[in-house]
Structure I
Amino acid sequence: MDVFLIILGSICLLLGIVGCVVPVIPGVPLAYLGLLCAHWTDRAQLSWQELVIWGVITVVVQLLDYIVPAWGTKKLGGSKWGVWGSVLGLLIGLFFGLPGIIIGPFVGAVLFELIYFNFHPKQKNIDMPHNQKFKTALISGLGSFLGLLVGTILKLICCGGMIIYFIKELI
């Protein structure tokens, strides 16, 4: 049974790495499942404290993966409209696979910023030239894209740490 669990854990960890960049595969939770498989063997016994710590890290990284694109939008000067556009773009992008996940937050942030600049009654810069509005909206979209990259890097680091820990426990 140990051999089966070690193989299953290894597969989960490898799928976890793939899931960091492929949106339909929950990468970090799969990697955590790989650690649980190692725990259930007689060969490697992770303590409950270690499992809880890795579990908390898993939840935090998963949440950050959804929050960071919106934060990136806001950090590069996007309005609340751009942030909501980024979130909506990400949610809609989920239905279109990897291209949708990458492009969705960017397009959502840009479109909502343009809507905000052109139609929102409380917009102070409504007389801003159109090219300046578009430039500002693109920068907001870039923040969303950079946030997506940061989220992906966080997931890769987390899964990489779990793989190292898995191997360390088995040796």
Structure II
Amino acid sequence: MAEKTTIARPYAEAVFEVANEQGKLKEWSEMLQLAAAVACHEQVAPLLDSPQLDKAQRGQMVIDICGDKLNDAGKSLIRVLAENHRLSVLTEIAVLYEVERAKAEQRISAEVISATPLSDSQKQAIAAALKKRLGRDVALECSVDEALLGGAVVRAGDMVIDGSVTGKLEQLGTALLR
């Protein structure tokens, strides 16, 4: 959905700028995640497109559900989004905001999929190697996929390192076909 991302980007950048100036990056993360969860909830999402509610009512509904977890600036953002028919891109705004926050805080999330569970020392070694390579603090999310046969696949941002046996066999097969 490149279109939604394109629509959401200016809002996310503006929110990040305000949050960064105020020193409230975490608070805005929490508000955006809550508002996005509300907007995409199976019972709320259809109401946000309902012709029975006007723009102000749609925004107020999200504000009311979020309650006191939104500060005045958060409520204003919801009203602006409602006025511009943009409540449906709250999830994308939250995601893009988190990307900007991670850059500002010099951190990145990395996914490690391994054939067997990783030990704590292996996790620490992978995190240290990624930190050295990427120049950022790394938060690892580890999972197991036995179909890899052995090794691991690491994804951090748009970087992918495939050190799995399955990946190596595929590379070998491709090389043999040339």
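Rule-based calculations on the coordinates, nothing more; no lab input. Source: prediction; values computed, not measured. Cβ atoms are built from the backbone, for glycine too; each structure is taken alone.
Could you figure out which one of I, II the value 99 for volume of the Cα convex hull per residue in Å³ was computed from?
Checking each candidate, the match is I.
Name the one structure among I, II that relative contact order in percent (Cα under 8 Å, 6 or more apart) of 20 was derived from.
Structure II accounts for this read-out.
When helix-only ellipticity at 222 nm (-39500 (n - 2.57) for each DSSP H run of 4 or more, over all residues; to 500) is calculated, the result is -28000; to which of the structures I, II does this value belong?
This value belongs to structure I.
When FRET efficiency 1/(1 + (r/R0)^6) of positions 63 and 111 (r between Cβ atoms, R0 = 41 Å, to 0.05) is calculated, the result is 0.75; to which of the structures I, II does this value belong?
II
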